[in-house]
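What follows is calculated from the coordinates using simple rules that are stated; it is not laboratory data. As the structure is a computational prediction, the values presented were derived from the model and not from experiment. Cβ atoms are built from the backbone, for glycine too; each structure is taken alone.
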Structure P
């Protein structure tokens, strides 16, 4: 499989089966501004897809459309082979789509267990089932290989950036997410914390969960991604296995929408 360069045509073939998420002809505009134009993209189960693009390329609009925040103006979204209409974030969450934004949406004044169950607290005999919450939170964190947290009852405000990302991811796993979208998960993290988060992303895909990662850090992209999709001025301009890209060609696609240095020829069907 090689890099597919994209014009106004489909970039993904049918493959061996329906992907977890399929976007076809997805477009979104805000008044005169065309934020997305005919985006075709497949997201397979159990793989990490890195979404690359310069500032203003349309990455955030794309993930917010997938997350149900903004309805597309044209095109269709298919989930597990069936067309879906997302009327809001709750619809996306009910399907199994969880988005972790840069602010992580965690409450600093609550502890880890309280954050992981916020809005979904189990009740027994009219009171919170604290023991069940603690067991489930601890088992979920252990299942993800998170070992640096001192206590699941410590306030989130006391956690490092990498640990906070771990809690946000564990919350998504506990909610039985099938697709986790992560927006700049390693931004402002140190080397050790970045390594922790990248390993966590690898464990997610190892558990059969699809992951979309938005990152400006190409070192992180090539460390963790199975596939790379590049957006330029609202259009998907290239997509393919990460092994078919290098940093130079990704930068070319990000800045100009094409790469003369790529030795690969555009594929008519693309594929993932």
Structure Q
């Protein structure tokens, strides 16, 4: 097992300091749940890669504005838009605004997600419906809106080889059961099968749909798994690579999947987990 037993400081521990290549120059992206955690990292990375970005969020105006400022500092345009992704009318309004102000949407990163943890005997229907509504139905609503725009516009080869790219943010718990989190694990398993079904359906229209399955990433949603040395040491017994993931680890994967560099990648789940899924009997926060 790894010898590191204390959580290192925040920030990515991988990658260099070279300026990012503008592999998404001229493209327009929408990232849900983009004012914190993984979504924040992805939105900033897409902006740094040249894309204009719609920063979706449900609460936290100041944090969303900070993400937008970071995108603009990288030379890209940013819009903030508050919307509940589980609400059909709010999703439709968000995409209408995005297309109206940016001209189109080329990339959707369906990232918004939450947990409402409970043993099954105590889990309420509200807890179940809230998680399924945001994590799974929210991805369906956003994917549907994005696909309608992709089909309307078609392929513009001067921008991208694909008519559109959808990245569904899942979790290692699309394949690793998680006792006490049945609603969350069910939502992630559903995301996997929805993503693969959409990929099969839409590939003939040159729309690429893929997924990213993060493992343990240093975000507020799983703070208890890494914020103390004891918790971090326990976490490391599940991660062969010997460190926790950072939002930028996911962000770099998202930029690649959104770019033409991955043009032949369709219907794939990219596990970004330090090897956690090599031990599928284990269960921890994703």
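The table below lists the values:
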read-out: Identity of the structure behind -9000 (criterion: helix-only ellipticity at 222 nm (-39500 (n - 2.57) for each DSSP H run of 4 or more, over all residues; to 500), calculated), options P, Q; value: P
read-out: Identity of the structure behind 14.0 (criterion: mean count of other Cβ atoms within 10 Å over residues 25-32, calculated), options P, Q; value: P
read-out: Which of P, Q leads on relative contact order in percent (Cα under 8 Å, 6 or more apart), largest value; value: P
read-out: Highest-scoring label, criterion being mean projected area of the Cα convex hull in nm², for residues 137-256 alone, among P, Q; value: Q
read-out: Structure with the greatest value (metric percent of Cα pairs over 18 Å apart, for residues 33-88 alone, set P, Q); value: P
read-out: For Rg/Rh (Cα atoms, Kirkwood Rh) computed as 0.99, the structure of P, Q it came from; value: P
read-out: Comparison of P, Q - label where volume of the Cα convex hull per residue in Å³, for residues 177-224 alone is highest; value: Q
